[in-house]
Structure P
Amino acid sequence: MHLVEVMVAGSVFLGASCSSLQIWAASGNSAQQWIERRQALERSEQDRLLLEAHWRRSLTAALDCNQAAASMASLAQQAAADSTLQRSVQLNPDGRSLSLEWRSVGNSVSNSGGSGFERTRLVAPAGLGLCSPAAEVPA
C-alpha cells in the first residue's frame, strides 16, 4: 500500500467512527429524554390522584357544581405539588370545571432539548361526584 492509500483509508475509518459515535450519543440522549418524560408523566398522574383524594376528603356533596369547582381550585392551589413539577390551576369560564396543568421544572435533559414535559387535564366536580345536581340553582 502506498502512503496515500493508507491516509485515505485512515480518514474514511475516522469519519465512520465519529459518525457512529454521534449516532450512539443521540440514541442515548433520546432514551434518557423518554425515561424522564415517562417519569414526569407518572409524577403528574400521582399528583392528580392525590388531589382527587384531597378533594374527596375536603368537599361535601351538598355543594352545587359552581361552588364545588371554586372550592376545588382553591384547595388545589393550597396543596403541595411535586418539587420536580410546576402545577397551575385555573377555573374555566363556565365556572363548572377547572384546568390543571403540569410542567417539568429544573435542568433535565428533556428541558434542555426544548421539548419539556407539559400535561393539561380538565376536571369537573360533577364527573368526580363532588357536587349535587339537586343543589343546582336554575339560571
Structure Q
Amino acid sequence: MGETLSYHCPRCGKTHLISYGWFFRSPATAEQVMNGEYGPRAKRNLERHPGTNVMFEYLIFRCSCGHARSKEVMTVFDDERAPWDRDPRRKPVWDNARCSCPRCGKRMHITENIPRSIICTCGARTEQALCECLFD
C-alpha cells in the first residue's frame, strides 16, 4: 500500500515522481532473484538464507542539498515471519537501500518525512507535490 507524488519544476519543466509504501510481488519474485534479475548480491544472500522472506517497498531518500527521490528497495529477512512485520528487533540480512544524489553525487539517506517540495536537479525548488496515484 502506498502513494506516488508528482513534483513539477517551474524553471525547467521537469517532473519528479516519488513513491513510498510497501507492496506485494508475485510468487515468481524468488525465481527472478535466483535468475539474477536483482543483481548478484541479492542472489547470493537469498542462496545463503533459503526459505526467507523478501519484502519490497519504495523508500524516500533525501540529500543534504535538498533533492529527494524514491527507490524500490528489496530486503531479505532471515526468518519465517510475514515480510511486512515491522518489529524493530527484526534485523534484515541484506537490502539494497543505498543511493547517490543525481544532483550533487552525495550519499542520500532514508527519511520518513514526505517532502512538500524538493530541489530539482536544475537547482530550483519544485512546486508543492500532487498525488498521482495510490497503489496496493
Structure R
Amino acid sequence: MVASGSKASAGEVSLTKIMALNWLLLAVLTGLGWWGYSGFHARSVFIGGAIANLSFLLLKRDLLRLFGGPLEAVKPLFFMRYYLRLSVVVGVLFLLVKYQLVHILALLVGLSTVLLGIGLAVMVAARSIYSTK
C-alpha cells in the first residue's frame, strides 16, 4: 500500500484512492437502499458507512503519524488512540441498535463499505499486475 502523498505505480494501491472508492461505494449503496427499500434503510446504510469511513480516515491519519516519526515515541499514543476510537465506535453502534435508530442489516451493509472498497482496490491492482505480465 502506498501513503496518500506517494504516487502509485502499476499494482500499487493508494489510500487516497481507497478512501474515494469507499465514499463512492457508500453513495451507491445508500442510493440502492433508498431505491430498493426505504429512507430508513438508506439512512441506516449511510450511518454505518459514515462511521466506518470516518474511523478509517482517522486510522489513516494516525498510521501516517506513526510511520512518519520515531516509532517508539508515538507507538503508545497510537494504541491509546486506536482503542479509544474503537471504544467510541462500539458505543455509538450500541446506542444506535439499542434505541432502534437504524435497521441492523442495513447498518452492517454500510459498515462493510470500507472492506468492500479495499477488496475492490486490491482486485483492480491485482488485475493490473497480471495484465502487464
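Read the figures in this text as sums done on the coordinates, not as results from a lab. It should be emphasised that the depicted structure is a prediction, and the values quoted were computed from it without experimental measurement.
Computed quantities for the displayed model
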| item | result |
| --- | --- |
| For Rg and Dmax of the Cα atoms in Å computed as 17.0, 53, the structure of P, Q, R it came from | R |
| With helix-only ellipticity at 222 nm (-39500 (n - 2.57) for each DSSP H run of 4 or more, over all residues; to 500) derived as -3000, matching label from P, Q, R | Q |
| Relative contact order in percent (Cα under 8 Å, 6 or more apart) - structure with the largest value, from P, Q, R | R |
